[in-house]
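As structure tokens, here come the structures.
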Structure I
């Protein structure tokens, strides 16, 4: 436990030194601010930049608060996920490539402590960035479009956060298996796209797939209802994350020995 805490502090210090604790929250905050402001001022933007005949009036129905919130989560699902993958793809692979991992692991440091310290520090930064971005968006949603039911917001926040946790776990998993950060990013993005595609195509067969979490969040926010299979999906996603975390140190150790 003491070794793990020391390694966790080391990882957090590394995030501070490479400014991840600054730029990653800023990126998520910008995503959170952009959507509600763009949705609210879209008619004025089109009116000012569009080459329209004089006297043309643009009338666009104002989206609901839930729709704007989902548009923020949609940005997180594309650009936010990309930021997470690119930000942490070299967490293990980069150190293995630079031989920094050897300097740590030659000491009496368990592979479990080494991997879990990286996962927990990265996950903490992701959740802080995600929370700040969503709260920034929520402030302007309440200001410009009206309030969102607090219970629904919290449920959506936690469920979507689980999806980001799943992706973060995949990043660490693939980063611990390959020699280069680029391959870790490629495998993570490819796996995420495949899971999302299959979950959207085989909705009945893969009703408990982690890729369904984003769809269930849509139902939760727009229809304000807890989907029938959402509870099972949450438990299965948690089980998959725990399984990946269990096997990652084992596979990483075998990779290092080989």
Structure II
């Protein structure tokens, strides 16, 4: 039996499993089993957690397919919500979470316990980098975008239609091709961005190791980075995804990006794995 907690951030759901509980297990195989939507608990990934202090911890993220990811912004926020519930954190408390992309400081802005347990969190996401890039697909067609690093890789594509199509192809089709493109040796997350106005964008996400997903913290950060750096959008920038909205604050090059959004605990339990 594997004890777990489940949380979501804008519909992007994660299981939190302590390293002690998963000791001597193959984490990749365990993740595939427990994340299966029909035969397991169901989630976009597992955050394997160990406490390192009274308000600090270490996480290692496996995507639903078992692959390792450097970081998930939403996954980190879900862990912050779980940590907050465990220690009884209050508004203004800061939690330090070590990820494979570096330490992320999560500030608890508010706590709600009237409808379950939910928090609003502002997370320091590090200093992003961004550069224009063109990807040539197998059929010879080219897709222009922005390669962004937020501790993990992203390719951000600007679209001008509410269907998020690129040419005559769906965003899911293009996302699947670019995700595994040889230009990205470790694969990449793909975001499609429609600018609503200078302070608001709408996105769709094809996540590495997961596929289409309702939300992504690093994806929202990457999309906002590209929109601010190359498309005249301004900070703070609201990022709308199918699962909900997050706010990105970024003062530009050489400054840390901050991501603000909600996270809620869904369940605690034990899985037969």
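We did not get these values from a lab; they are worked out from the coordinates using the rules stated. Keep in mind that what you see is a predicted model, and the values were worked out from it rather than measured. Cβ atoms are built from the backbone, for glycine too; each structure is taken alone.
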Starting from the value -5500: which structure in I, II was helix-only ellipticity at 222 nm (-39500 (n - 2.57) for each DSSP H run of 4 or more, over all residues; to 500) calculated from? II
Looking at structures I, II, which one was P(r) over Cα pairs in 10 Å bins from 0, in percent calculated from, given that it came out as 7, 32, 36, 20, 5, 0? II
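When relative contact order in percent (Cα under 8 Å, 6 or more apart) is calculated, the result is 22; to which of the structures I, II does this value belong? Can you show the working numbers first?
On the way: I: 26; II: 22.
Checking each candidate, the match is II.
Of structures I, II, which gives 23.4 when mean count of other Cβ atoms within 10 Å over residues 79-86 is computed from the coordinates?
On the way: I: 19.1; II: 23.4.
Derived from II, not from the others.
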Check the numbers for percent of Cα pairs over 24 Å apart, for residues 87-230 alone across I, II and tell me which is largest. I
Kindly point out which one of I, II the value 5, 26, 22, 15, 13, 13, 6, 1 was derived from, the read-out being P(r) over Cα pairs in 5 Å bins from 0, in percent, for residues 175-214 alone. I
